[in-house]
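J.: What follows is a set of structures for review.
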Structure 1
Amino acid sequence: MLVNPLTDKLIVIPGTRFLEDPLGLQGAYIVDYREPWRHWTVQWILAPVPGRHLGGIRAKVIAHKGFVSFINQRDLEVTLGHGKPDSWCGWLGQNYVSPSSPDWYGICCDEEDLRDDLFEHECRLRQQYSGYGWLPSGLEITRRIHLEEGNDVEELQTLLWDMNPDTRQYPDPQLDTVQRRWARVERRKMKWEQLP
């Protein structure tokens, strides 16, 4: 077990879900059991998303071709050898599963994960534009995303405004409203094997 997310104190960077102490995992190399030709490196460890089926911390990972994705704590523990398939996972209250199990999620992401990734991009832009006081409308980011096994996309996002549309306050650096500040302009399918 890496950490017990139910009892251990997780210190989160204020305003984010990124953990201050990444448990010594930043830069760790992991293998995707279902697509072993992909080389993944852990970038961040994030706090659990409330209400998520598996719970636990998450790792944001990046592949050698620039794709980002995430892996849940249960599957990360198996991947790193901290948990063994069919043995008891105490913090989860059920057994670990193997990569061949239909219950294995592995390296994939959903909209909550993508919100955290988008927020990280925005935080970097806030550092870059720190002299302005707010982010100028029309900024664009392109990101490569590994959604699930065999499903890779490249996505273009543009900043609509750096303002909370409900309160009209700006700048709006909050995680929970980040997807209302940005709009997906395009998402196109990518073929991993055709990329350099």
Structure 2
Amino acid sequence: MKIIFDHSQGKFTDTGDSLLEVYAQIEEETSEYMFDNGWLPCRNLWYQTKSSRLILNKISKRRQKELSKINITFEGDFNSIVHKALSFKKFEHQYLDETLALPHFKFFFDDCFCGIVNLVDSIPYYTFMIWDESNKNHSYGTLSYHYLIDKFYNEGLKYIYISEFYEQFSYKHTLPGFEYWTGTNWTSKYLP
């Protein structure tokens, strides 16, 4: 792989730390190798990050029951959900457009939540959630993970990758089968 150091978004902190972004261009590596070594895809490159994944297993009866109360479809009014979400939460349209440009599928919960899963050489990578915050009947975000755990476990896969794991995403450590990349290995030990 070819390593690329990007200083364009770099920062120098008050404590004297210099931060930069590290990207890679695949040469002979597989997507599986990249995911397994903490890289996540972005545009036509991969970036090194504190990535996270879920080891797939059967979901609990409680989560099965909660999911059974939700109308789950693969067709929905995507534009309406995006429009409603914009009034509550800002997200970067460019990132959404890049996500949609890659092989993916969408799933909908009760016509007020949409999840987008990219398929990188058939490896599931849960990249985007869009929801209407005025409808809070269920914990759609948390349940979306359980839905995907169940879906991909039943398809015989071992992992689903679930993007970065930093302080603002600390809720992920409570998900079943959670692991994150420390920079050298995968661990389930959450250290706040």
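We did not get these values from a lab; they are worked out from the coordinates using the rules stated. Bear in mind the structure is a predicted one, so any value in this text is a computation, not a measurement. Cβ atoms are built from the backbone, for glycine too; each structure is taken alone.
J.: Given that distance in nm of label points 7 Å out along Cα→Cβ at positions 13 and 45, derived from a single structure, equals 1.5, which label among 1, 2 identifies that structure? Please report the intermediate quantities before stating the final value.
T.: Working: 1: 1.5; 2: 2.2.
So the calculation was done on 1.
J.: Still on this structure, I have one more. Determine which structure produced the value 0.60 for FRET efficiency 1/(1 + (r/R0)^6) of positions 85 and 149 (r between Cβ atoms, R0 = 25 Å, to 0.05), calculated from the coordinates; the candidates are 1, 2. Mind showing how you got there, number by number?
T.: Numbers: 1: 0.85; 2: 0.60.
Computed on structure 2.
J.: Match the computed value 0.55 of FRET efficiency 1/(1 + (r/R0)^6) of positions 29 and 181 (r between Cβ atoms, R0 = 35 Å, to 0.05) to one of the structures 1, 2, and report its label.
T.: Numbers: 1: 0.55; 2: 1.00.
Label of the originating structure: 1.
J.: So if we calculate relative contact order in percent (Cα under 8 Å, 6 or more apart) for every structure here (1, 2), which label has the highest result?
T.: Numbers: 1: 15; 2: 25.
By relative contact order in percent (Cα under 8 Å, 6 or more apart), the leading structure of 1, 2 is 2.
J.: 1, 2: which one has helix-only ellipticity at 222 nm (-39500 (n - 2.57) for each DSSP H run of 4 or more, over all residues; to 500), as calculated, at -4500?
T.: Values: 1: -4500; 2: -7500.
Considering all the candidates, the number was obtained from 1.
J.: Upon calculation of distance in nm of label points 7 Å out along Cα→Cβ at positions 77 and 173 from the atomic coordinates, which of the structures 1, 2 produces 3.5? Please report the intermediate quantities before stating the final value.
T.: Values: 1: 3.5; 2: 4.0.
Going label by label, the one that fits is 1.
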